[in-house]
Each structure stands twice: as C-alpha cells, then as structure tokens.
Structure I
Amino acid sequence: MGAMTLRNLEADVVEKLRRRARSEGRSLNSLICEILTREANEEARRERMRAQRPRVDALREAIRRRYGKGTPSEKLVREDRRR
C-alpha cells in the first residue's frame with residue numbers, strides 16, 4: 001500500500017469528510033481511501049470506454065451504410081400508439 005499526504009485542502013471540505021466518516025462510524029482515512037479508489041476505478045472505466053469509441057463509431061457507420069439512416073424511434077413509437 002502506498003501513502004500520501006494531502007495539503008491545501010479547504011477546511012470546510014475536511015470538516016465535511018470528518019462528519020461523513022463519523023456518521024458512517026469509520027475513520028477519515030478509510031473514507032478517503034474508499035473515495036479515491038472508487039474514483040480511480042471510475043477513471044479506468046472511462047478510459048476503456050474512450051478506447052472503444054472508434055470501434056463503436058465504425059460499427060455505427062457500417063450499419064448506416066448497409067441499412068440506411070433508419071427511422072427515428074419517436075416516430076415508430078407514435079405510429080405504434082396510433083394502432
């Protein structure tokens with residue numbers, strides 16, 4: 001496990017985190033570790049999605065070329081409701 005020191009954190013942010021940790025019955029350190037871990041994992045997920053974007057765009061374009069632009073879903077829903 002690594003260690004770090006946070007500096008220049010606004011006092012009101014520290015107090016909010018302390019209150020949250022206290023209300024959850026845990027240490028400030030464990031709360032901050034959880035928040036940072038969650039955010040790091042979320043960033044990794046965003047990176048994976050960004051990496052897939054060109055592939056998704058190419059697939060979308062291939063479908064458009066093969067089948068045409070298609071019908072907007074709201075038009076199909078309206079037609080279905082009229083039946």
Structure II
Amino acid sequence: MATATRDDGSEGVTFIHEDDGQITAVDLETGVASFGNSKPEALAMLAEALELHEGGGEPVTDADLKAWGLNPDEERDRELPEFMQ
C-alpha cells in the first residue's frame with residue numbers, strides 16, 4: 001500500500017512511496033505529479049512537468065518524431081485522446 005508524507009500547508013510537495021518502490025512527487029498547489037526512483041529524481045521530473053504545465057518547453061518537430069521512429073504524416077492525422085482535446 002502506497003504511503004504519503006505531507007506538510008499541513010497548501011504549498012510544497014507531497015511524496016508518495018509507491019508499492020513498486022517508485023516515489024511520486026505531487027505539487028500541492030497545482031496537483032501536477034511525476035515520479036522517479038528517488039526523491040531527487042522525482043523532484044527533477046516534477047520540475048520538468050511543472051515547466052510544461054506552465055507552457056514551457058519546445059514544440060515537437062517532424063525531426064523529433066523521426067528521431068523517435070515515428071512518421072510525422074501519420075502522427076499529424078492521428079486523433080488526440082479525449083483528455084488532450
């Protein structure tokens with residue numbers, strides 16, 4: 001069973017120790033979460049997730065898709081999942 005450590009305030013981060021050994025870091029203000037094998041890794045991943053949540057980051061290019069082994073034409077025609085619409 002996963003367990004969490006939490007401060008009483010609405011700011012900060014909650015760490016959830018998952019049954020599989022992963023640690024989930026949840027930003028209390030936004031609800032954004034990410035995970036890692038350790039608290040520092042989970043925090044680093046959370047920082048990246050928060051940046052993207054706030055509109056940061058770079059758009060994915062056709063070159064990125066090709067580097068990941070995906071066909072840009074097929075990906076452009078694919079319908080987004082409901083949660084992304």
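Values in this text are rule-based calculations from the coordinates and carry no lab data. Bear in mind that the values here come from a model prediction, so they are computed numbers and not experimental data. Cβ atoms are built from the backbone, for glycine too; each structure is taken alone.
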* With distance in nm of label points 7 Å out along Cα→Cβ at positions 48 and 64 computed per structure, which member of I, II shows the largest figure? -> I
* Asked: Which one of I, II has Kirkwood radius over Cα pairs in Å, as calculated from the coordinates, equal to 17.9?
  -> I
* Structure (I, II) behind the derived value 4.3 of distance in nm of label points 7 Å out along Cα→Cβ at positions 24 and 72 -> I
* To do: Using the calculated result -26500 for helix-only ellipticity at 222 nm (-39500 (n - 2.57) for each DSSP H run of 4 or more, over all residues; to 500), pick out the matching structure from I, II.
  => I
